[in-house]
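Once you scroll down, you'll see the structures, which are given as structure tokens.
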Structure P
Amino acid sequence: MKVTLELERNMRIIGKNKQEMEVYFDTSEELGGENSAPKPMEVFLMAMGACTFMDTISILRKKRKTIEQFKIKIEAERKKEHPMVFSKAHLIYELVSPDAELSDLNRAVELSQTKYCSASAMFKAAGCEITWETVLNRP
């Protein structure tokens with residue numbers, strides 16, 4: 001896997017993968033940025049969320065569950081001293097489905113967090129405590 005990063009202007013960076021798909025990064029005005037894109041650590045947190053999101057959805061679909069809406073909210077804390085790595089992350093998985101049970105969602109999240117999600121595993125390996133909760137709503 002290879003990616004490239006290039007400075008566009010000020011602190012705005014364009015990241016590209018092999019297929020030339022782009023991701024933008026920036027920072028606050030106080031740090032020389034323009035607040036035009038997420039900060040790198042926000043993207044890192046989003047990437048972890050996307051990884052477990054895809055796992056969870058795939059597992060639920062394999063169980064032939066209907067997914068009308070799915071959302072993950074993440075609240076995270078970083079250490080106060082440099083390097084300011086993530087120390088805690090709490091994920092709230094919210095599913096709207098007419099036929100899934102809470103046990104289906106819980107099992108899918110458990111499998112993602114303990115077996116499949118490489119990004120979550122990287123957070124944990126760095127010492128970040130990851131917790132989660134699940135919410136199931138009917139349409």
Structure Q
Amino acid sequence: MGKPKYLPDVNVLIALTDDKHLLHARAIQWFGSSGYRDWGVCALTGAGLLRLLANPQVGSLTVEEATELLAALIDHPGYRFWPIVDDWTTLAAPFIERVFGHQQITDAYLLGLAVKEDGILVTMDKAIKYLAGTKYSRNVLLLE
């Protein structure tokens with residue numbers, strides 16, 4: 001793996017943008033120390049961030065405000081868009097035997113994208129380390 005390329009999952013994006021989040025300080029520390037050099041969002045993580053920020057039960061922003069927040073976030077240095085061109089079956093194939101439930105569908109997709117792009121999925125979800133197994137553990141950064 002050359003220079004690290006980071007794909008923060010939705011929970012990390014929420015932590016970066018919400019100063020009330022339990023792991024906000026940890027996410028900001030990661031982003032400031034290494035993440036901003038080469039990082040980005042894909043269609044799933046960008047839309048997931050907007051969906052949660054604009055959900056009145058989770059966030060408190062309008063769709064317009066959430067969109068402005070995402071635009072400000074992706075204006076940070078080192079941003080690049082991670083296009084998804086492969087289907088779920090292709091990207092999740094390396095760890096399909098470790099997908100144990102419906103809540104890991106998106107995790108497997110994002111991890112597969114990180115593996116394909118020789119990048120690192122940044123997450124707070126410990127189960128993704130299991131999903132990656134030893135073979136793909138280098139493609140996961142767990143923020144705790």
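Read-outs: derived from the displayed coordinates by stated rules, not from any lab. Source: prediction; values computed, not measured. Cβ atoms are built from the backbone, for glycine too; each structure is taken alone.
A few notes on this one:
- Which of P, Q yields 3, 14, 21, 17, 17, 16, 10, 3, 0 [P(r) over Cα pairs in 5 Å bins from 0, in percent, for residues 59-130 alone, calculated]: Q
- semi-axes √(5λ) of the Cα gyration tensor in Å derived as 31, 18, 14 - corresponding label from P, Q: P
- Computed -9500 for helix-only ellipticity at 222 nm (-39500 (n - 2.57) for each DSSP H run of 4 or more, over all residues; to 500) - originating structure among P, Q: P
- Across the set P, Q, distance in nm of label points 7 Å out along Cα→Cβ at positions 83 and 99 reaches its highest value in structure P.
- Structure from which 28 was derived, relative contact order in percent (Cα under 8 Å, 6 or more apart), options P, Q: Q
- When mean count of other Cβ atoms within 10 Å over residues 27-34 is worked out for each of P, Q, structure Q gives the greatest result.
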